[in-house]
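Below you'll find a set of structures to go through.
Values in this text are rule-based calculations from the coordinates and carry no lab data. Fair warning: this is a prediction, and the values are worked out from it, not measured in the lab. Cβ atoms are built from the backbone, for glycine too; each structure is taken alone.
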Structure I
Amino acid sequence: MRQLRMISPLSYRGGFHTKALLYETLVKRDDEARLAPGLAESWQYEDHGRSLRLRLRAHAKWHDARPVHAKDVVVHFRRWLQLPEHAWLRACSEIAAVEAPSPHEVLLRLRRPAAVLPELTAINPCAIRGPGSLDREGEFVHPVGSGPWRLLSMEEDHYRYQRVADGQRIDLVPFPRQDSQELLRALGRGEIDAFISSWDDPAPGPAARAAAEDPKLQLISTAGTSLQYVSFLLHDGPSSDPKVRAAIRDAVDRAAMIEALEDGLAEPCTAWAAPSLPCSPKAAGQSPAPRPVPAALAGCQLRILCGHSQNRAYQIAQLLAAQLGDAGFEVELKALEGNAYRRALQRQEWDLRIERSWGLPYDPFITSVSRFQAPTAEASAASKRHHSLDPELEKLTRELLQAVSESEQEALYTKIQARIDQAALLLPLYAPRRFAICRSGISGIRLPLDPYQLDLDKLARR
């Protein structure tokens, strides 16, 4: 039963792809990163931004063949809005009431004008589960959604799905991230037909090169939307000096990082949004050549903090330390585990740390709010951010939370980027690409811009 609950959208366990096939959010992000219809086919703000009316897709049905009713959505919303672990979404505090004025309309009444639509793209907890998911006591007993695939069975980490449109079946299983040779062997033996990366998988390395050379394999790659970046301790130590932060920014060699760590499968980035996102204020490739530290800052001591078990973050930290050392800084790499790492964060015994943004649909709206606003008072599923905040970025993201139109939001993204550039508040590094490796007889795998989604509508074996 515990494992079954992991596949509920109200759980933060169980993986994203397992749920993205089953459930739909009311709205989602398309391949232009724009808000697009999901279970809701249209929407509009009313009452000067204090209400949001969403019309559900005509003839939508749950996997148990029952028609989707607005009351089903209301029940799901009222449940997740009351759970404190979801308070990291600001919509929890902005939505005052959820109503079903008609069988096909959902009305969200807001406490004030608020941009809640971008947050409704989050699979956990906003993907809608049908009433057939619950027993009479309200316990989650079976995943029933409205997505393109239904779940047939689940044993440990083995999920069997059936495509609603034509009955095609697939098995979805997790695969060890770091073992590229075993991945090649499993593909060669026919044990798996395809490997599809998630939002934070490392580059496939040797497997990618082998797939490009092996006629029995094919490599599918598309631009990624999550961002590897460096955050600074802004209010204390050497990183509180904008001149030091600017010198660190200017000393980084992004191209060398991408080649060494991602096998070239990444785009350099100097903006607080991946180059693949149309709202990104800067295009890919704008990565200046590294420069040495100004003489006045030579020998400045820096501490880079990372978790040793976080393999990619640790590798980035190692290479960053080497680059900054070559440029003229004195660098201490603090690779810690468990409680020691958490204590170092809380005591702010660091100057730089390696982080990764969540990617679309969280970037740039949800990630910006989480990164630049003080955390909510309630304990939630979002990890705590142990860093100081910039007052100007806090002000801009407060405006972002009230900007209900996408054009207003994009104008604020530009202002946020200008502030980051002005004071060197963050150091963007690169956006890893998303990839899939599959056997040559497999077709119909498409990698959406949203890395949490799987598009297998045309999946087939030739």
Structure II
Amino acid sequence: MENMETCFKSIPEWYLYDMFFQLCKEVFPDLAIHSLDVAKISALIMKRINNNTEDIQQTFIAGFFHDLGFAFMRETIPMDRITVTFDPEGYYVFNTLPNFDNMADKVHYALISFKALNYTKVPRLSEEYLLAILHHHNPIKDNSKPKVSLISNILFIADKISLAIRAGQFSNINENVCYLKKLINKFNLKQIVLDAVNDLLSNLEDMAHIFSNQHPEKFFKLFALEQRRISLDIATNFFEIIAALIDFRSLFTYRHSSSIAALARDLTFRITESKYDALLMYTAGLLHDLGKIKTPLKILHHPGKLPTCEMFIMKQHIVFTRLLLEKYSELNEIVSISAAHHERLDGSGYPYGFTESQLPILAQLLQVVDIFVALTEERPYRNKIPTTKAFEILDKMVENRKINKMIVNILKEMINEGYSFENVTFLSKILTKDELNSLLSNKIK
């Protein structure tokens, strides 16, 4: 058996940031743009205050994930629904966002951002940066926690600058800069932050970066983030967030990927006794439905058999999963597993019609786990199927040479021994029961 200290490889840390950006861009494009804006602005402000690479990087990351919790709202707020008004002196007023019902009292999205990042420990943000994310709407004024105060001030003003820029009230950068110089003095912020922002606004090259809509990889390189690497077993903590973002789109699947990941990991270890294989399967399980971020909710929630045209769209989620993951070359082992979970040994699966000789054993294992978990979950068109009935269906598929008999038999052994495959979801790990129920039941009006 491998040594736990040596069996896990590392991957580029920017994969995590980019994957989050790509998912948000599909469903919440305004959130993706805003997150990158705040990251760029915050880092450029910090660079003027403390030109230390680690602080600049952490500020960029904090800005990038400051609204992470917002992605867990049942709906998000597009920019065109933000009501921007002007006070008598001609300044933006940002207190006219849509009503959050009782969500703001129970599960404010800044709290979800804080809890999620604190739980996963990925990205590697210090306590000061995590607390600054929690307080970025109401920056700390006193000096009892000077670094938290500084960073929360930076995130606050970066947030306001991004909203002002994206409101699109001005036709060119110079007009925006003139307005922003007046705007920032309306807020009671630390003088060192105001001075840094004024200096930033006077630098046309840096302002061009802020107004740029270029791919985030450019900015990962600009702030030297492409040099940072992270162990795959630690990165998997963040992939739990990614899986939760995908599954949370539907109440029928909000625990799907976490259940599959846990069962695939434990079943793999039972068969191979390899901690590395178990880790690969846990990661592959978390990311196997990545492509469903592109699947319309009306298809995910269809209350019966899908028409042919909609079934074709549903099946495309595997293609999108492969396309999204292939960008990250050091995750190639995971791609070959995740993107094959709807293939079958006899070639009758999709999307490629691979046969047994083309399917790695770990891909065959994920196929079995995906079928079993899906059968035992509730769907909009049926109730969940009892375990005994689910195994009858699996046995029939074995008989028809569609799935691996050995894997099915070992899965039966595990379940018959009392193994519980309904894994605790990521959100239930970080939120109280009342907070989770509030999040599941509320929608922004």
>> Quick check for you: by distance in nm of label points 7 Å out along Cα→Cβ at positions 18 and 234, which of I, II is greatest?
In response: I
>> Given -18000 as the derived value for helix-only ellipticity at 222 nm (-39500 (n - 2.57) for each DSSP H run of 4 or more, over all residues; to 500), which of the supplied structures I, II does it correspond to?
In response: II
